[in-house]
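Just below sit the structures, each encoded as C-alpha cells.
Read-outs: derived from the displayed coordinates by stated rules, not from any lab. This is a predicted model, so every value here is computed, not measured. Cβ atoms are built from the backbone, for glycine too; each structure is taken alone.
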Structure I
Amino acid sequence: MPDSIPADSVGLVSPQTLHIDTPITLESGRTLPVYDLVYETYGELNQDASNAILICHALSGDHHVAGYYTMEDKKPGWWDNVIGPGKAIDTNHFFVVCLNNLGGCKGSTGPISINPETKVPYGPDFPIVTVNDWVKSQAILADNLNIEHWAAVIGGSLGGMQAMQWAISLPDRLRHVLIIAAAPKLSAQNIAFNEVARTAIKADPDFHEGFYASHDTVPRKGLGLARMLGHITYLSDEAMHEKFGRELRHGSINYGFDVEFQIESYLRYQSETFAEKFDANTYLLMTKALDYFDPASAFDNNLTKAVAEIKAKCLVLSFTTDWRFAPERSQEIVHALLAANKEVTYAEIEATQGHDAFLLAIPRYHELFSAYMKKVAAEVAVQ
C-alpha cells in the first residue's frame, strides 16, 4: 500500500453480506435452504438506479475487485486498474457491484460454510453450481439492492461467460454486456486441463474425499499442482520467455531435481501461496462450472439461436496470445451475434501476456475499454 491512497483509487472498502432465508433451487435440482452472498460496492447508485455495473469474477477471483481493506494491504483488489475515479469503469459515474459467487470460499456460502442440517462444514456435500446458478443468485442480489437494470454486466474469462449468460437469460435486465477473454463453451482440451487439476487435488492424501476439514488437513500439494497447471495455461510462451527465459536461480546447473530455473521457482511460489488462501473443494466446483457452461446446448447446439433474444449492446474482446481462450473462441460469439442481427463491437488486442492479459494494464486494451464505458456513461447521463 502506498503512503497515501491514490487519487484514482476507490480507497478503503469493506465487504457486505446479504443473508437470504428463501431457498434457492439450483440447476442440478438441489436446494440451498439459506445462504449468504458477500459483495462489495464502489461509487454511488444514482436516483433512478440506472448507473449500476455488475462485475463477474473468474475461477479464483472474488468480490474484492478494487480498493484496499487497510492501509497495510500489500495490493488492492484484483481489477483495481480498471475501477476507480477516472478509470475505465469510472466510479464518478458508475455504481459498481461485485460478489463472491455461490460455492466460493471468500464469504459467500460454499464448501467451507456450515451446513445448517449437519452443523458441520458442507465440504464435498456442497451441491454443484453452474453459471446459470450464479446469474440467478446475482439477480437476487440486484433485487435486494433495488437494481432493476444493469447499465452493463462485465467479466473476463469465466466472468465473461457469466456476463454472456446474463444477456441470454435475463435480456431485459442489462443494457450492455462486455465479454472479455472468454469462450462460448470449453474445448475438449480445456476440459482436459480441468480434469488433470481435479485429479491432482483428489489424489492428495490430505484430501480425504473432500472431508479434509474434519481431518484437520489441507490438500496443499494437490491444490498447488492444480494452480501450477492453471498458471501455465494463463501465460503465453512469449510471456514466459520475457519474464523468465531459461534463467537459472543460482547461475549454474546443479544436476539435481531441486528448483533450478526461475520459472520453476515462480510456479512453486504460486503453488504455495495459492494453497494457503483458496479452498480445494471450491476449486473443484469452479472448474466444473467452467466445464458445464454451454448456453447453446439448450438451443439445439445452435449458438445463434442461443443469443437470439439478447437485447444488450455487446463488446467482445480477445488477446492475440491467449491460447486458453483463443481469439477464435471470441470470434465464435461475435459471428453468432452478427448472425442474430445483434449490435456488437469486437477487438482482438495485441498482447504478449496470454490469458492473464485481461487483468493487466495494457494501454491499447484500456483505451478501448475506457472509450466503450464512456459511451455507456453518456447513455446513463441522458436517461
Structure II
Amino acid sequence: MATGLIPIRRVVTGNDERGRSRVVWDGPAPNSYPGPIEGRGHTDLWVWYDKVPLLSGERDDGTLPYDFPGPALGGHLRIIHAAKYPDNLDPAKNPAIEPTHEPTAAPSRRRWDRGRGMHKTETVDYGIVLSGERELVLDDCTLLMKAGDIVCQIGAWHQWGSPREECLMAFDMIGTRFVDGPSGLAQGDDKVIHPDPSLKLPDGVKPARRIVTIDREDGKGSLVSDGPAPDVRFDPARPGFASARLWVTDSYPAGMVFESLQSSHTIEPPAKGTVCRVVTFPPDDTWKGQVGSDEVQAFFSAMGSPGASTYSPSAPHPYMQKTQTADFCFVLEGEISLVLDTKEVNLATGDVAILRGANHAWSNRSGSPAVVAVSSHDGA
C-alpha cells in the first residue's frame, strides 16, 4: 500500500461452483501509486482489455498493467487522489504554471496535451466526485464539482484545478475512437434532454447533478449541459426510492454524441455498452413487510428489465436481481448492505463494490437514505 494515499476499500464479487454470488476480495485496493506530491496519485480498481469486462475467473483484474488512458479495446477504473498543492511547491512540479503550447500527442496516440494540465483522451469518462471539491476547467467555462456530482466527459479538452482540500474522484474510462483524427469532435445533433419541469422528487431524494462535456470545435472543450439528471424512475412500493440515469453508451468503441438518453430505459446496458446511474435507497423499515412478488415485478417492468428480477419468497431480499454485467458501485452517501446469496457486506460512504454478474440486492438498514452511483458494463 502506497504511503500518503487514502486506502480505498474494494469489494469484488464472483460466483461459486453452484452459481451463488459470493465475495472474492474485500480490502484495500492493492494497486495504489503515489505521485511526486504528498496526497496525490491514483488507485487502480479494474482493467479490461477486450470490449467488455470478464465476469468470471479468480484473476484480480485490478492488478493488470496498462498505459494511460487505458487499453484501446477496453477500459479501466481508477480513483484519483488530489490534495491541495502546498504553498512551497517546487515550480518545476506545478503543471499550473507550465507554458501553454500546441496540442502534442503522447506516444500512445490516444491522449494529447497543450500545457498547464489541459488535456484530452480518446475515451468516454464517467467522473464521479466521491469526496471533497474539484474545479473542472473547460475552454468556455469553469465548474466547481462537489461530492456526488458526475461529469460525462465525451473526449473533451479539460483540466482539473487544484482542490481546496483533499478530493477523491472515480473515473470509469471507456475506449472510444475519434473518427476525425486528434480533433475528436462531437458527432450528430446538438440536442440535449432536459428534466421535465413538473418532475417532483420524493422526500429525501437529492437531484443527481449531470455535467456533459464535448468538443464542438477543434481544440475547444465545451459544456453541453449542467443540471439534474433528466431520466428518473421511482418505485411506488418503496417511497423515497429513485434511480436517475445519466448516460448510456450502446456500442464499442463508445459514441461521441451530445446526448445518449434517447435509448430505452433498462437496468442493464445495451450490448457492448454501458449505463451510468445514481440510485437513492430509502431505509428498509419504510417498506419492509409490504412488498411481495407483484410489487417487485411491477418495479422491474417499469425499469425496462422484467427478466432481471430473481425474486423468491425464500430469497434473502425481495429485490434480488441478476444481469450479465460488471457493475462498478460507489457509495456516495450513507451506509448500505450488499446482499449476496452467501453473504452480506456492510458498505460505508467511499467504499467501492465491483459486481461480476452477481445475484444481489441493496438493503438500507439505517435511518437515512443511502446513495450509490453505479456504472454498469455489458459483460462476458
Please state which of the structures I, II yields -1000 when helix-only ellipticity at 222 nm (-39500 (n - 2.57) for each DSSP H run of 4 or more, over all residues; to 500) is computed from it. II
Here distance in nm of label points 7 Å out along Cα→Cβ at positions 160 and 312 has been calculated and equals 1.4, so which of I, II was it run on? I
To test your reading of the models, identify which of I, II gives 0.80 for FRET efficiency 1/(1 + (r/R0)^6) of positions 16 and 136 (r between Cβ atoms, R0 = 25 Å, to 0.05) when calculated. I
When distance in nm of label points 7 Å out along Cα→Cβ at positions 56 and 336 is calculated, the result is 1.2; to which of the structures I, II does this value belong? I
A value of 4.3 was computed for distance in nm of label points 7 Å out along Cα→Cβ at positions 144 and 240; which of I, II is the source structure? I
Out of I, II, which has the highest value for volume of the Cα convex hull per residue in Å³? I
